[in-house]
Structure P
């Protein structure tokens, strides 16, 4: 995490050296660079789970929570921006995270559907996959410089509300 954001193409030897570890130690945990990148994507998913849990546990209405999830999700995309060009190496980790039965956003969506606040005609998995796709779009727009992090977060939240929340 300390090396790759500023030097995304750093070698494993450089990563080991700058981390204060021996190359053997690094290779014991990550036999190949792709294993290290995959571990970073797993870290992203874990952090996203914690951040989204915090937003959901704040206890706002469904609409307020969806609006708040936008900036929270975008902040994670911005924090791990250095992984954007390596997304293919972590796409399975991200895809698996949307099918996790214990994923906080899944529980939130299921509960909101039961209360009639999110359209139950939309399968939960489709909603989660759509949020992931929207987040990727927001990240792409930030990377291209067409949106600031604030604009991307606001637009993501607004899009999720308009797409999924049932009007009272």
Structure Q
């Protein structure tokens, strides 16, 4: 029996535009992490750490299921980190990737604040999949090497699932 168009569409791969991947990072969160650098960012933070990720047409297209398969094959990973660019420019693709690797601890870096993201319903699907959100624009004047896993002291480490549940940012330290 031939598959319906609807069935084929659900099987169709979802792509994400990435700037790159680091398969064994120790700087993008605690433990050994698989880091996906999303391509595209409109925030233009002065002195951005990854300016090469700003062009939304740069990078390469990758199938999220292929990335998920790579992650699942590595038994040494403690978690996955979404960075960028700006991950919330590709919420649907990253939410799908997060769904495919649900057993992994997920950290997401964003230049937006939790409050900015929470206002937009389309962000909720991805916010619900993230364990830790590191939010806020990078501010060079607040750059700190003592701010663990953050670029500048103004950025916050947020328990994302609890924050979505109560509707406000709940901060914590690693």
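Consider the structures P, Q: one of them gives 18 for relative contact order in percent (Cα under 8 Å, 6 or more apart) as calculated from the coordinates. Say which.
Q
Among P, Q, considering only distance in nm of label points 7 Å out along Cα→Cβ at positions 77 and 117, which has the greatest calculated value?
Ranking P, Q on distance in nm of label points 7 Å out along Cα→Cβ at positions 77 and 117, first place is P.
Comparing volume of the Cα convex hull per residue in Å³ across structures P, Q, which is largest?
Q
Given a value of 14.1 for mean count of other Cβ atoms within 10 Å over residues 85-92, point me to the structure among P, Q it was derived from.
The value was obtained from structure P.
Match the computed value -23000 of helix-only ellipticity at 222 nm (-39500 (n - 2.57) for each DSSP H run of 4 or more, over all residues; to 500) to one of the structures P, Q, and report its label.
Source structure for this number: P.
Bear in mind that the values in this text are calculations on the coordinates, not laboratory data. All values reported here derive from a predicted model rather than from experimental measurement. Cβ atoms are built from the backbone, for glycine too; each structure is taken alone.
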